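Below, each structure is written out as C-alpha cells.
Nothing in this text is a laboratory measurement; each read-out follows from the coordinates by a stated rule. None of the values given here were measured: they were computed from a predicted structure. Cβ atoms are built from the backbone, for glycine too; each structure is taken alone.
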Structure I
Amino acid sequence: MGCNCTQGKTWKFSDPTIDPALLEETLVKYADAPGSLIPILQKAQDIYGYLPVDLLAYIAHRTGVPAAKVMGVVSFYTQFRTKPVGKHLILLCQGTACHVNGSGAIEDAIREYLGVPEGEITENGLFTYNNVACLGCCSLAPVIMIGEKFYGNLTKASVADVLKRIEEEETAQ
C-alpha cells in the first residue's frame, strides 16, 4: 500500500520561480521508462538551475519513486545541487594530483577573490565554487572547471586572473 499523503495536493514551491509546467514534457517523456530518474533530475536542474527539496518531492510524486530514493540519488551524485548557485559555477579539483600540486592554495585564492565560502553565491551573483573529488585532468593539476571549460596548471595569480577576466566579460555585456 502506497502513501496517499500527496494525493490531491496543490503544489506550491518555496521558490516562486519554480513552474512545474516547464518539467511536464520531460515527465511525460519518461513516464514509463524504467531507470529514468537521473535524466529527469538532470533536465529539472537544467530548467531551474538547482533542485529544491519541494521540487524533489514533486518529482517523487509524479514518478512514483520514493522520496527517500530521489533524495538519495541527488545527494550521491555531485552533479546535482539543492541550492541555487551563481551564474558561473567553479569546480575545484581536490584529487590527489591536484592536492599534491597545490589545490589548497588555489582554494585560498578563490575564496579570497570571491569573498565567500564554498557553496555560497558571490554578492554580484556571478560565482559559486565547490570542491570536487576529481575532474579527471590530472596532467593539468591543479585544475578548475568553469562551465564547460577547464583551466589548469594554476597558480594563485593565474586563478585570480581567470576570475577577473570572467567578471570583466560579464560587466562589459
Structure II
Amino acid sequence: MATSDALSANVKPELARRHKSTATTVLSLLVAVVLLCVLAFVTQKFLRARNTGSLDMVVRISIVIFGFGAIALRRTRFAKMRLQDIAAIQGASGLIITLQRTTILVALIGIVIALIGFVSTLVTANPWYTMQAGVVAAAVLLYGYPVRKAWEQAVSQFSSPESGPDDLQKAS
C-alpha cells in the first residue's frame, strides 16, 4: 500500500500539470471556434457570393468524416487494453502523456473542422458553413474535453502495482 501511495504522490503533480495545460488548450480552441463563427457572421457583408454547388457536398461530407474520425480516434486510443499496455510498458508517466496527446489530437481535429467551415464561408460568402462546422467542432471539443477524475481513475487503475508487469510474468 505504501508503494501505491508513493506512486500517486510522484504522479499527482505531473497529472495535475498536464491536465491543466490540456484543459486550457481545449477551452482555448473552443473559444477560437466561437470566434470563427462570429467572424464569419460579421464578414459575410464584405464577401462576394459565388456559385459553388459542388463544394457544398464536399464540405458537409468532410465535416462528418472528421467528426466521426475524432470520435473513433479517441475511443481507439483510450481502449482499456491499449491503456493497460502503455501503463505496463511506460508506467504512469507514459499513460498521462498518452492521455494528454490523444486529447490534444482530438481537439486539433475539432479545430480543423471549424477551419474547413470558415474557409468554405470565405469561398462562398455563406456563413452557414462556419456555423454548421462550428457546432460539430464544439461537439468534438466537448467530447474530447479532459475530465480530471477520469484521468485519475485511469492512472490509478492501470498503473497500480496489482496490474503491473509482475502479474504478466506470474501468469506465464
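So the values come out like this:
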{"quantity": "Among I, II, structure where helix-only ellipticity at 222 nm (-39500 (n - 2.57) for each DSSP H run of 4 or more, over all residues; to 500) as derived comes to -12500", "calculated": "I"}
{"quantity": "Relative contact order in percent (Cα under 8 Å, 6 or more apart) from the coordinates reads 35; which among I, II", "calculated": "II"}
{"quantity": "Top of I, II by mean count of other Cβ atoms within 10 Å over residues 43-50, largest first", "calculated": "I"}
{"quantity": "Per FRET efficiency 1/(1 + (r/R0)^6) of positions 83 and 155 (r between Cβ atoms, R0 = 35 Å, to 0.05), the highest-valued of structures I, II", "calculated": "II"}
{"quantity": "Structure from which 4.2 was derived, distance in nm of label points 7 Å out along Cα→Cβ at positions 19 and 123, options I, II", "calculated": "II"}
{"quantity": "Among I, II, which structure scores highest (criterion: mean count of other Cβ atoms within 10 Å over residues 27-34)", "calculated": "II"}
{"quantity": "Comparison of I, II - label where mean projected area of the Cα convex hull in nm² is highest", "calculated": "I"}
